[in-house]
Structure 1
Amino acid sequence: MYNSDWIDDFLKLKAYEWITGFISGFIEIRFTHVGTSSSCEVAIITRRDKRRQGKRWIVRGCDLDGNSANTAETEMVLLAEQQGKEHFFSHVQLRGSMPFIWKQSPDMKWSPKVTIHPSDKLNSDIIAKNYADIKKNYENCTLVNLIDKKGSQKRLGDYFEKMHSTTEDEAMKLVWFDFHA
């Protein structure tokens with residue numbers, strides 16, 4: 001729960017009537033028909049991680065514990081019925097800032113200057129913590145880097161690839177997909 005820090009004392013006292021948990025996210029469920037003999041329900045659920053949230057241009061990168069900025073988990077759940085049989089499908093996507101220490105302080109320019117922490121050792125340790133945290137809940141992840149391959153974005157992407165290669169973690173595959181190319 002997004003407000004779990006605030007309600008811990010109530011949980012210890014078992015004062016459940018005073019607890020209202022909430023998420024920072026989005027939920028929508030829709031029902032539709034597919035063809036003439038099938039129906040399905042689609043649910044989209046997004047949950048925002050509470051550990052390192054902030055405005056997009058202000059909070060970037062990771063903290064020392066490996067928590068990426070503005071991480072959100074989105075799950076699409078599909079329950080389809082076809083000829084009397086139910087089929088259940090789920091796809092989870094986790095989105096967050098690149099997991100090393102960097103910042104991009106806003107200014108009056110279209111693309112503010114990017115600063116990457118100079119310690120490769122520190123950033124390598126942070127990315128390892130980030131991956132370990134992700135693997136607590138997910139297996140065999142494909143990391144999709146969606147930034148440009150030019151300018152400061154390229155610098156970030158190249159550094160991400162460099163730090164990723166230090167992990168030698170086969171369960172975390174990195175793919176750089178440049179939408180602008």
Structure 2
Amino acid sequence: METNNLELVSTVFKYNAWAFDQVWVCVDQLTDEQFCLESGYSLGSVRNQYLHVVSTTMRWIQRLQGLSLTPHLCYEDYPTILSVKATWTNFLEEARMYVTRLDEQQLLEIVNWELASRNLRSQNRRYEILLHLLNHSTDHRAQILAILHYSFHVKTIEQDLILYLSSGQNNGQVCLPK
């Protein structure tokens with residue numbers, strides 16, 4: 001059976017949500033203070049990593065829809081794990097709704113885009129941009145796991161796509177020892 005772009009994007013989107021669910025289990029071992037603590041690595045804190053993924057992904061989805069971009073989220077507006085989780089949950093639902101409304105033809109459409117802050121303009125197929133967003137999320141998930149491990153000595157998880165695929169898409173977690 002040939003996999004189309006819609007199946008691919010849908011599978012990888014579900015994997016991304018699954019993998020972040022696994023990371024939340026690790027994050028839940030932190031206090032709110034630790035969650036917001038500047039680590040000196042990448043975007044600073046675990047909180048900032050999550051909010052960056054939400055903010056940038058939603059702005060890309062707005063680009064894909066031809067909408068005006070909302071401002072990036074302000075990290076300081078989210079002082080607790082619960083406040084970020086609530087925003088994360090809403091974000092996942094909005095992103096899921098967007099992805100599930102797409103058809104194969106829309107995924108193949110060329111989208112012109114711009115990152116003014118980087119003086120960058122280009123065009124890509126919609127599915128390529130969505131795959132970029134999922135890859136971007138994987139990068140930041142790995143950064144979160146590194147902060148959790150090195151700054152807080154929290155047990156972390158494996159996030160490999162093959163683990164998701166072999167799990168039958170269940171929510172079983174695979175934890176590594178400290």
Structure 3
Amino acid sequence: MTSALVTIGDISTTIVVENVPDDVEGADRITLPCGVATLSQHHLRADPPLPEELTNAIGEMVDHLDDALREVPALIDASPVTVADHHVEVIAAVEFGGPIEAPTFVLSRDAAEDVFRTLATETSSARRHNPGLPSSDVDTVVAACCALVAIMRGLQLDAVTVALGGSR
């Protein structure tokens with residue numbers, strides 16, 4: 001059995017696939033050359049983003065994820081999958097409706113898709129009124145949703161565990 005930790009950063013996304021139990025040595029580490037800032041800069045220009053911009057942002061992440069799956073096939077069967085970094089904490093907070101005090105939060109794919117659909121169809125001025133969304137993340141949260149949704153779709157995940165406040 002394998003587990004995976006996905007860290008969605010600004011410039012890149014890192015995936016660490018570990019064997020459980022540790023009777024098999026090592027972990028595979030893959031870095032995808034796209035993150036929240038790069039997806040936003042390359043694809044999301046309109047406010048709200050156009051459907052084709054969203055499709056292209058998700059598509060870029062899925063394409064890189066497909067490369068990772070060829071490199072580390074065990075990734076497709078990884079369970080549990082934990083996602084980490086500030087960007088996914090924000091998505092979880094929007095789903096929850098405010099700050100989450102627990103060390104982890106289980107985010108279903110349906111909930112992630114719902115947050116994505118809601119935020120992606122709002123202008124930035126409307127988006128800033130969502131409970132749980134810090135004003136500093138209004139302009140980046142849609143790209144973060146694109147990245148997370150792409151990972152959940154690409155790995156066919158029903159849910160992920162969001163590591164909050166550095167709990168990894």
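Observations on the model:
- Each of 1, 2, 3 could give helix-only ellipticity at 222 nm (-39500 (n - 2.57) for each DSSP H run of 4 or more, over all residues; to 500), but the derived value -13000 comes from 3.
- If Cα extents along the principal axes in Å is computed and equals 46, 41, 25, the structure in 1, 2, 3: 2
- Rg and Dmax of the Cα atoms in Å, for residues 77-132 alone from the coordinates reads 15.1, 41; which among 1, 2, 3: 2
None of the figures in this text is laboratory data; all of them are computed from the coordinates on show. Please read all numbers here as calculations on a predicted model, not as lab measurements.
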